[in-house]
Structure I
Amino acid sequence: MSDRSTFWPAPPDSITARIEAVGVTVTASCGDRGVFLLSGSSKTVAQLVKDYPGTLLQIAPDRAMLVTDAQVGLQDGWHPAGVAISDLSDAHIRIDIRGPAAAALLALGSASLAIDPNPRAAAVGFAGVTLLVEPLPDGARLYVERPWAPHLWHWLLAATQTAKDQP
């Protein structure tokens, strides 16, 4: 019997994964931050997380993702404020795209980011998958679900290789 794991590309190594191209650097990491899905009204969610450091990414009117320190102390489950919290720290790979050419690479992956590099909703279609985008001053931080990380990493490799080959 054959090893079925060899049928698909390997996910990026979250410790050593790095793509260097002209004007852009891409890195991947996982598990170094706390990632929490918060379900409830946006006002209630904002009130609940106001004392936690980090970034709140609005996904939908009643959903947000909080990216914070790994040891922040949020507990899974229903909270008296009417917010459900789920720890998704191991469910996403974080991919940082930075540098002067980051905007062009992001626009190549998503027409939405070409139009507005700072979208109001964090959920964006990018390179054929839906992922979450956190805008940064020099690029963006993408949160992709683990099963889609190999596809996205290989897409980024191909996109930056094409950019290298252009005069």
Structure II
Amino acid sequence: MTEHDESTAVRPVLVILMGSASDLDHAGKIAKTAAELGIDVEQRIGSAHKTPQHVLAIIDQYEADPRPKVWVTIAGRSNALSAFVDAAVTAPVISCPPLSMPEDVWSSLRMPSDVAPLVVLEPVNAAIAAAKILALVDPAIGVALADYRKTEFAKVTDADASQLSHV
């Protein structure tokens, strides 16, 4: 058996942690793209401000889980969630705040020292960034990502060809 034999491999997971249920639509966009790329997704809700003990319990659960993982945190207004999670986990954290207010982005960009969540503003792009990271441990995700890129490339070149036929 090879190192990447599916019967023995541990499938990676994308953990999407939302600050509240109002973030479900935003999270759904990330989850949809991640699923299209063959990534297992688990969505959770917990607030760093309102339910810190609950968030810590979620973190403890996933830190004990041997699956390779990437976290995507979604929190608007004052984004303590991304820093809170990043400081407590060893896996990469991608902050993808819902930009309902322009100031939402600032709390995601200004992090304390030694706390380094990545910031990706578009939900689909957050899923793509997670896929690139998880492809390092699951080659099937890399293949799915390459196929996704080919499809997106074709959309642009087909649109261009369509414009040429109208000239």
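Coordinate-derived values only; no laboratory data. What you see is a predicted model; the values in this text were computed from it and never measured. Cβ atoms are built from the backbone, for glycine too; each structure is taken alone.
Here mean count of other Cβ atoms within 10 Å over residues 81-88 was calculated and came to 23.1; which of the structures I, II was it taken from?
Traced to structure II.
Computing mean count of other Cβ atoms within 10 Å over residues 73-80 for each of I, II, which one ends up highest? Before the final figure, lay out each step's value.
Numbers: I: 11.0; II: 22.1.
Largest one: structure II.
Please state which of the structures I, II yields -6500 when helix-only ellipticity at 222 nm (-39500 (n - 2.57) for each DSSP H run of 4 or more, over all residues; to 500) is computed from it.
I
Out of I, II, which structure matches 0.40 when FRET efficiency 1/(1 + (r/R0)^6) of positions 97 and 137 (r between Cβ atoms, R0 = 25 Å, to 0.05) is calculated?
Source structure: II.
I have 11.5 for Kirkwood radius over Cα pairs in Å, for residues 57-104 alone, calculated from one of the structures I, II. Which structure is it?
II
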